[in-house]
Structures are given as C-alpha cells and as structure tokens.
1. Tell me which structure, out of I, II, gives 0.94 once Rg/Rh (Cα atoms, Kirkwood Rh) is calculated.
2. Quick one: mean count of other Cβ atoms within 10 Å over residues 51-58 came out at 20.1 when computed from one of I, II, so which one is it?
3. Work out the source of 0.95 here, i.e. which of I, II gives that when FRET efficiency 1/(1 + (r/R0)^6) of positions 75 and 99 (r between Cβ atoms, R0 = 30 Å, to 0.05) is computed.
4. As an exercise: helix-only ellipticity at 222 nm (-39500 (n - 2.57) for each DSSP H run of 4 or more, over all residues; to 500), calculated from one structure in I, II, equals -22000. Which structure is it?
5. Using relative contact order in percent (Cα under 8 Å, 6 or more apart) for the comparison, can you identify which of I, II gives the largest number?
6. Here distance in nm of label points 7 Å out along Cα→Cβ at positions 107 and 139 was calculated and came to 2.8; which of the structures I, II was it taken from?
Structure I
C-alpha cells in the first residue's frame, strides 16, 4: 500500500487555483497505450471537471501515468473532490471492462502560482512524449492536448 501524499498544511485546495497533477497507474502498468482506455478516462475527467468547476488546461497520458494541468473556475472548485471523483469513476469503469485496477492510491500535486508558472507546467506536460523520444512534436502524440487551448495556441503561447 502506498502512503497518502501529504497536501500543503493549511491550504484548502478550494477556489480559483491552478494545479499540476501527476497520477500513476497501478504498479506503473502501461495501461495508456490504446485509444479506448485513454478516451474512456479522458471522458470521465471531462465530465468530472464540468461537475466540479474545473478547466482542463493540458493533459498528457503517458503509458504508465497521467499529467494534468487544471484550473478552478469558481470559488467553490474543490480539487480533492474533483480528483477523487474522476479517479473513482474511471477506476471502476476500467475494472469492469478489464478486471484490473487503473490507479495507484493518491497523486502528486503542485499549486501553480501565476501565469508564468502555469506556462512552464503546460510546456513540461506537452513535452513529455518528446523527452521520451516517442514523437518530435507534441501535436503528433495522440494522447495529449487541452480542453481550453487549440494546438496553435499551445504552440504559440507555451512552446518557447
């Protein structure tokens, strides 16, 4: 069993904040290698984001983990409820479909302080498959993108 990741003491994780999240698959299995698993998980994240007042600024499904950059849209946007909701729903659906667990417990988070830090985080997320030698440009990788920015906006604003 993995220990629960500590959160920032005294920080509520509620409101108009932006976060960089990394969530690993159970036992770091390479589960995000096919479009069906990625799309099912992304659909659940999008539904939960809408229900919990979050925008998905960027995402990248690497074979054994997921990177997300999300931002709260209202004063009541609760990161911990949002993440718990989509991890539970996507994990249950995956288990029903495959018989195996999808997620390891908990996740890594970083609160992003400003636009500049958000830009660096988005660039880091989108460059993951490039650093791994999977593609030469983020737009060629099928499992990354944004629900807020077009590919052109991502390239113009965050690629350097």
Structure II
C-alpha cells in the first residue's frame, strides 16, 4: 500500500509541475516524439542507401541526416547561449551519421530540459536573427518534422516504412 501511495504522490507532483509549465511540457513531449522518429529513420535506412538520392537534383539521404544534426547543434547552441557547430556534414557513413544525429539530440536535450514557460520570451540570436527561446525551440522542432517528411520519401522509395507509419512497431 505504501508503494502505491508514493506513486500517487509522485504522479500528483509530476502533474502539478506539468501544469506549472504547460508550454515547456508540450514542447518537450513533441520533441521527444520527433527525436524517436528521426533516429528511427536514420537507423532504418541501410548503410549502402545512405548515398541514395531521391532524384538527381536532391541531396543524398546521408546529407539530410547530416543537415538535421548540424542545424540542431546551431539552434540549440543559440538557445543555450553558446556558439557550437556540428561536423556531421563531413561524415558519410551510416554509423558516423547516426552517432552525429544522436549526439545532436543529446546536446539539444539540455536546451529542451532547461526550458521553462517563464523563460519562453527570453531573446536569443538564431542564424543572426533575434527570436524568443520558445520560437527557436519550436522552430527547431518544425525543421525536424519537415526533414522527417523529406527523409520518409527516401525510405519509401527504398521499400521501407517510416517509423511513424510502421504499425508493427519495428
């Protein structure tokens, strides 16, 4: 009984905290979902198909993964008040790019974890433009979602189901 009482109190505290920061809570939940989806895509594509281009005019799948990783590093760096750049664009192998993507999410976790509703209007410079932290982090998430859709086409052209559409959970 005591165990359930502790869980109940923990649930109440967590629920109250979420109510204190509804913007931060919603943002973090969406970020976590998108993180799983993008890493899933990067892991799902075969190593050989990282050089695949959907059309001759488009970049390779590898370049899309690198773009996500490097853009995230720049955006989250600005939110954290740092000036950090990624080096994923210099990588071509699946192993290196998946590692770079995961590292960019690990780095961004700090920006999303420390974000609060009270700090939402704090100004930062992203790509030389002043934005609120809220705008910068939602912008990063929107970019991640755009890139997920872009990369899903690559998977579909290779006969693979993107993670968010895979009802088998694989």
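Every number in this text was worked out from the coordinates using simple rules, so none of it is lab data. Quantities reported herein were computed from a predicted structural model and do not represent experimental measurements. Cβ atoms are built from the backbone, for glycine too; each structure is taken alone.
1. Numbers: I: 0.94; II: 1.05.
Here the read-out was taken from I.
2. Structure I accounts for this read-out.
3. II
4. II
5. Once relative contact order in percent (Cα under 8 Å, 6 or more apart) is tallied for I, II, the winner is I.
6. Going through each structure in turn, the value belongs to I.
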